[in-house]
Every structure is written in structure tokens, then in C-alpha cells.
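As C-alpha cells, here come the structures.
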Structure I
Amino acid sequence: MATITESKTQIDRSSGSNLSHVTSDDPYQTALASLERDGFVVLPASLFPSFDLPTLREAASRSTKAARSGQWPYIRTLPKQFPPWPQDPSNGIWGVQHLLHPSNPDHLTFAKSYFDTELLKYVKTLIGCEEEDLVMELYNMLVRPDKKFELRWHRDDIPADATPEQEMERLQKPGYHAQWNLALFDDASLIVVPGSHKRARTEFERNADPYEQNMPEQLVVKLKAGEVAFYNNNILHRGAYDPEKERMTLHGSIGSSKAGGERARNVLQHGVGEWVGQYDFDDFDPDVAKRASSMREKLIEMGKRSGDVGYYSKDE
């Protein structure tokens, strides 16, 4: 698995054999090299000393309890994979949406990790932009499902029926965003095919069962609590969630204004535009408030320009 320290990245696509190394005195550029090559990179918790894991766990536990009991309406409900999700948790949930919503009693705790200075340094490097370009997007949480649940193999922004030519047309465009998982407990739910963000699907991948258990070259991204996995959202990936194992993984994305309207559907289909204008940032530290306000305004502008963006796969 692609794992980065301050000085070296080790890539392990199979079960223990190291395929290549990237050495660098710059951890941000090392992370970028791994992401570009493999489609994902895992950063150790030591790189984010300001993350307060116990406090985040407490907040995540409260948010999850509210979601399971029907007190928080913004949820990912079983067995649906993509938005929009019904707001009835009686069949079980696998995610909690809109952690930054101002009506969430713990929104400030989550905001401190989302707008974290060190995290944003990585985001800026991975996107290739300056701070003034950053756009607030999504901060959700992936949780233990109430029953066994798996996601099909997919790319977030390329439909399953895309031709190889259509896949390559999209894959050759810049992503204009960074997407990450911050594990609050050990998490081995994300499964990827390293390098698949640079190529069209093989014939096997194209014709495989949507829930194929043994995709060639697949790798389980194993995160320890506090680790952060950045990944290209168009890498071929899926999720497999164990109802017997606690899971609270913060799932975020931040974009760049250079994307224009390219990110609109991926972001706005989650409904973030319905509430993001309610923020006043009064409880934020001044520097963070300034940064967050600028990022929020760019998201609002995206919504105004884009109108009705529809859904990636409304019925799945």
C-alpha cells in the first residue's frame, strides 16, 4: 500500500512486495507523486499533530447516535449507494451527511479538522492551486452499517456504461479537487485498483460482477486510527463494510475554483447548497474564519452558476 512518511513513500500493491519508492525531502511533493502514480496515498497521523482524535471520536459518536435514532435527517441509508438517500433510518444507515451544517452541535469540532492548516497544505499541493483558489465542498462521515453492506465497483465521476474512449477523455482531464478519508478507528473498508485512474477498464473489469470479490490487482486500503488516505475519485474502487466492526471515518473533499463547473454535480447532488449560506463563522478563530468564509463563498457561487445539476446515479 502507498504509505508516506516525511522522507519516503513505500508502495505495496499486492500483499507485501514493494514495487517502487519515491524519496523526497518535501512530504507534500512526495504525497503528490504517490497520488499521481498509484491513485491514492496514505499519510500517517504524525503529519497532522493538530487533529484531536479523542474529541473527534466523541463528536462522531454523538452525530452517529443522532443519525441512527432519526434525530439527524442527513444520512446515507441502506441499501442505497448513491444520492439522494431517503431520510428514514429504520432500515439502517452507512453514513452521516453534512458534518459542517451549522445546526450540528459539533460542527465546529469537525470544521477544525476540515479547515486544518496542515491538511490544506496537502490539499493545495495535490490539486495544484493556491489558498485563494480553494472551494469548500463536502464533509461527511462513513459509519458501521446496521447490516452487511457493499458498494459496487465504480468511479465517482464516470458512469459504468462509459466506453473506453469516454473513460479516457474524462481521466485525462485535471481533477481539480482532493478527496480524503480520515479514520477515527482502524478502517479497512476501501478497496482500490492501483493505477486504474490513468487507464480505461480492462475487459475483465468491464465485464466483472459489480461486486467482484477478487478484482485483479485490487488492494485493501488499511488505515490506522488517525491516518488520512487521499485518493483520486476516479480510481476504480468500491467499499465493503462490516456491521460487526466500529467505523467512523471522516470523508471530505475540497475543490479549486479553476474547475469552473466541472465539480458541480459531484458536490451539489449531496444537497450542501441548501444550507451552506447559513454559516456566520462567529465561533471560528479569526484566521480560520477568513479562510473558511472565502471557501464557502466560492461554493455558493458554484451553486448559483450551475442550477439543477441532477444526480450521478439517482436510482442506485
Structure II
Amino acid sequence: MTVSNTPLNNVTAHKQYSEMADMPSAGNAKVADGYPTRLAQAPKSLTQPRRDGVVKGRQLPGPLTQAQLDEFERNGYLFIPNLISGEELESLCQEMNELMSNDAYRDQDFSVTEPQSHEIRSLFAVHKLSERLGALATDERLAGAARQIIGDDPYVHQSRINYKPGFAGKGFNWHSDFETWHAEDGMPNMHAVSASLILTDNHEFNGPLMLIPGSHMEFVPCLGETPEDNHKSSLKAQEIGVPSPEALTHLVGKYGIDAPKGKAGGLLLFDCNTLHASNANLSPDPRSNVFFVFNRPDNRCVEPFAAPKQRPPFLAHGPDERWNPGA
């Protein structure tokens, strides 16, 4: 099987705005901050209720069933095992290995190395670096699922390959991606979804992604001013934009922790506000995935809500982004 490359504009999607919070922003005009964060002092409440709907395109075409959409709405994530297999999976794994071993990418700003080594840990903008991964970003099995969740044909806000080598792969602190994208990229509302295609087996010993199911319904304001060029350190070890121990204790006590595991070829979809983290990989087995963030066009980024300036284009693409790695 080959990766299908069905252009999203082959389907005319009808936006579904079920509540006032889902109304689109007016271009790049000043947008009210519905999710204040990076605060100077602790807020009165550990969390604030989500203002935006979760599943906004139930009637739009796509691969997900209503039961799957219900599960996503309830938990803030959905794991689909065995989405790809055989030659298609082998081809994607080979593409990943070639990209991650490309010495020309090792010292570029769009690659991140392990804190204690020079091995590439994450490679960004992979849908721009690879035709094969660019095709995967428009595949209906991923982009079509995103359409059903966010309520419109999506664009890629961010893409990357994550690689956690055996014995040496570091963990990552609990965080909400939306908190970072809102604070540092200027994403106004929670109309984005992440699609993580696992390219190696994920088991309990090689640092699988952990999620707090239900946490997508509560936004956690974080403390601390965003430093200039925070991404240069946060991509290796996030310290700003991390929920407090009190907030995490509250949410884990309320919702628990899940860690979806499975064979290579599974797809994990999770809401932009679902809290997640990962432990270090203490096994000999590497863990890797290719990751796409799908955003709604009317939710494109504006000025950052809590940072001196927007992060570089390789971290936050726009719907009309023309960034290329050689520029």
C-alpha cells in the first residue's frame, strides 16, 4: 500500500460553529485573550473551563466513526491501532531513518539534539523536508480525521519527527501544547489537533506518551514570563509553560493517567489542550513517531499572547506558509 495523497481541496467542507466560542477570528486583528497564561502570580483557580468545543465537524466527511468521535470528545484523545502496515510502514520508517541521519540537518535550527549528545531528537518541518511526509500530511486517514474534529479543512501548523533512542532518550515534562502555541505562537483558540503516527513499537518501558484523559476540558494557566527565544531551550527541556505540581495533582486525581501502547503503525490523535508527558527510555528499544499538528484556517496565529515575538516559521507554519529549509 502507498500513502494516498488526496488534496484537501477536493472536498468542500462546511464549517460548523456550534457555539459563540467557535466563531472565527477577523484576520490578523487584535484578538481577545481567552486563555491568559505565563502569569506573574498564581491565579485564584488552578484551572479554567475550556471555552471552545471539542468535536466540531461531526457531519463532515472523514474516516472516523461517530463512536470514535465520541471517544475523542470524552477523553481528549483517540488511539487507532494498525492504521498502516507492511510496505507502507517500512517505507515510512526508511524515510524517517534517512532524515534523522542526514548530517546536513544536525546543526540546523529546525533540528533538536539530545541534551547530553549530538544525536537528533526532533526534526521539524518534515512535511517540507520530505515529499513522502508531505503526502502523508494530506492523507485522508490523518487530515480527514482532523477535519472531522476541528470542523474545517486543516492546514499543518507544525510537523516533526520525534526520536527517543534506547537507554539515552530523555523524558519531557507535563504540558499542554495549546498553552505553548497560544503563548508563543499566537494561536487564539483550541481548534487544533495532533496526529502522531508511531513508527516503532510503543511499550511501557521505552517512554510512551502519557496523557491525562479529560484534561482537555480544563486550561491550566502557567507562571513565569516567557524569555526571549525561549524555544532554543524549551525544545530540549521545557521549564516555562509547565503546570504547577498542585494543578497536576488535582487533574491526575480527577482523571488519572493513560499511556496508549501498541505496535508500529498505530495513530494517536489528541486534542491540543490534552496534558501529556513522557518518561525517559530505559529500554534498548527506540521510540519514534512522525507528528502533525492540524489547525483550522480561521484559527491561524496572530501576535503571541505571552511572548516577546513569534517563534520561527519551522515551528509555527501559517496556512499560506512558503518556508523552505534552504532559506
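No lab work stands behind these numbers, since they all come straight from the coordinates. Note that the structure is predicted; figures quoted are calculated from it, not measured. Cβ atoms are built from the backbone, for glycine too; each structure is taken alone.
Of structures I, II, the largest value of distance in nm of label points 7 Å out along Cα→Cβ at positions 201 and 217 belongs to II. Using the calculated result -5000 for helix-only ellipticity at 222 nm (-39500 (n - 2.57) for each DSSP H run of 4 or more, over all residues; to 500), pick out the matching structure from I, II. Checking each candidate, the match is II. In terms of distance in nm of label points 7 Å out along Cα→Cβ at positions 225 and 249, the structure with the greatest value among I, II is II. Where does the value 23.5 come from, among I, II, when mean count of other Cβ atoms within 10 Å over residues 121-128 is the thing being computed? Answer for the origin of the read-out: II.
A value of 23 for relative contact order in percent (Cα under 8 Å, 6 or more apart), calculated from one of I, II, originates in structure I.
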